[in-house]
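Just so it is clear, none of the values below were taken in a lab; they were calculated from the coordinates. Treat the numbers as computed from the prediction; the structure is a model and nothing was measured. Cβ atoms are built from the backbone, for glycine too; each structure is taken alone.
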Structure 1
Amino acid sequence: MPEYEDQVYEAVRFLQKQMKEKPEIGIIAGTGLGDIVSSINITESFAYSKIPNFPVSTVESHAGRLVMGTLSGKPVLFMQGRFHLYEGYSPREVAFPIRVMQMIGIRILIASNAAGGINPLFKAGDIMVIKDHINLTGSNPLVGSNWDDRGIRFPDMSRVYDIKLADIVRSIGVEMGIDIKQGVYAGLKGPSLETPSENRYLQTIGADAVGFSTIMEVIAAVHAEMKILGLSVITNMNNPDRPEPTTVESVLEVAGKAAPNLERIIKKVVERIDGTSFG
């Protein structure tokens, strides 16, 4: 752990030297969703490869850029692309940016992802507020020695996703005329997509959507005592009785079409975040 701590501190010192304002909101853009950066008034931008000890995105559509700036008048830290277990990164490496955010002072995390739909009432293009998750990766970023001054050994996971933030999204959906779904996100390691039997199993255990990200970051964010909003764009439907092949191209196409609505939602969420309510 001391080596890991030192690596985090080095990345934090690098970023703090560049900061014009101290952000309290961190945003992670999932597959095909990085273009929502267009709403940010950018003050600084760094390729992940330029930040000491930062992992590097290897997946198509993950630009691999850390952006500082303002969104809806509030300073934010924006990750244009993330890291995954299936890329070969360890759970702690996937969660490395969360530790950096924690030490910078981020209190609210907005994590978006592209996901396959499990709930038969969903359709491709829907936006789902994550109300809970199921960790099926077999991994956890808190395994090993605990970073005691950054979080407790056994963090409670009974209320991972912030109810107030979810309510804000639903009210925004009503205003925008968007049918915002809510549901349980199942996290797998990947990169192979699900078999029909696996999709049937996911339905049986109560999953509404499935993907290969978010879980490691969110567990670390809970440990860091952040308020968390999870948003999934449903890019394809996984019907175990009528399975259809899924391609990266089709996922990116659907995510790209849904991105403008997600961008508007995140922008409005940030606008409505009141420090007194989320302190």
Structure 2
Amino acid sequence: MPELPEVETTMRGLAGAIKGRKLTAVRAQRMDLRFPLPAAFASRLQGQVANNLDRRAKYILVRFEGGLTWLIHLGMSGRLIVGKGPLPQLGKHDHVALETDIGYVIYQDARRFGFMDLFRTDKEAEHPRLKDLGLEPLTDLNFKSLSALLSGRSSSVKAALLDQKLIVGLGNIYVAEALFRAKVRPEREAGSLTRAETRRLAASIPEVLAEAIKAGGSSLKDYRQPSGELGYFKASWAVYGREGEDCYRCGSGVVARVIQSGRSSFYCPKCQR
């Protein structure tokens, strides 16, 4: 599933295509994705002018001048494709298409695990998908806030970082990379981190995310930037997916993989304590 950097990159690409522009045509090729599309989906969007775009956790929020918000979740394989000129012929997995005076946007999703919603912007804070979300790691995370979140928690630090009610947008890749930079093992009890470890982790999380956004995210199977380019942060992974390889930092450790709650965790046994 796309994590925060991939969703942020997608949101920025979408903003470049539609911000300040009227949606002159909207087509829904089917009436459901993971869930049914909102009633009168296409007709409610058509004619709207995109005022601003934002990302909250792994959701893209498009706010229109008329007071309507369009929520987009990419799911496992969803992607937005932007282009100039007329809308091309749509393919089997192209489910939603938008046109403006200069180009188009296509929502493509082979597995249809993504979903969309429309609601009044002034009700955004009450939306069931948004109201219980945790801190935004790029803006709200610091030593003090992270200390408060981890204090007294008996779960692993990885589990705590993946909990969207605590910190949003993080998944396996960026948790692994942030913990490596902070020199903390993923199995460590969250409440056991020292002040120094917590301080390093509070710095490494936004640092890794910012670097990943600059590189356009990480492309695995389905993810592409809206321009069609790959996400190039994969070339910077220090531990994720590198089981059995030498540690970049210490040179003497070998990257290990353990399973936590059915998911792989990667770390250097010598660097991370």
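Brief remarks follow.
- Here relative contact order in percent (Cα under 8 Å, 6 or more apart) is compared for structures 1, 2. The highest value is that of 1.
- Computing helix-only ellipticity at 222 nm (-39500 (n - 2.57) for each DSSP H run of 4 or more, over all residues; to 500) across structures 1, 2 gives -7000 for structure 2.
- Among 1, 2, structure where mean count of other Cβ atoms within 10 Å over residues 95-102 as derived comes to 19.4: 2
- Between structures 1, 2, the greatest calculated value of mean projected area of the Cα convex hull in nm², for residues 71-126 alone is seen in 1.
- Per FRET efficiency 1/(1 + (r/R0)^6) of positions 151 and 263 (r between Cβ atoms, R0 = 35 Å, to 0.05), the highest-valued of structures 1, 2: 2
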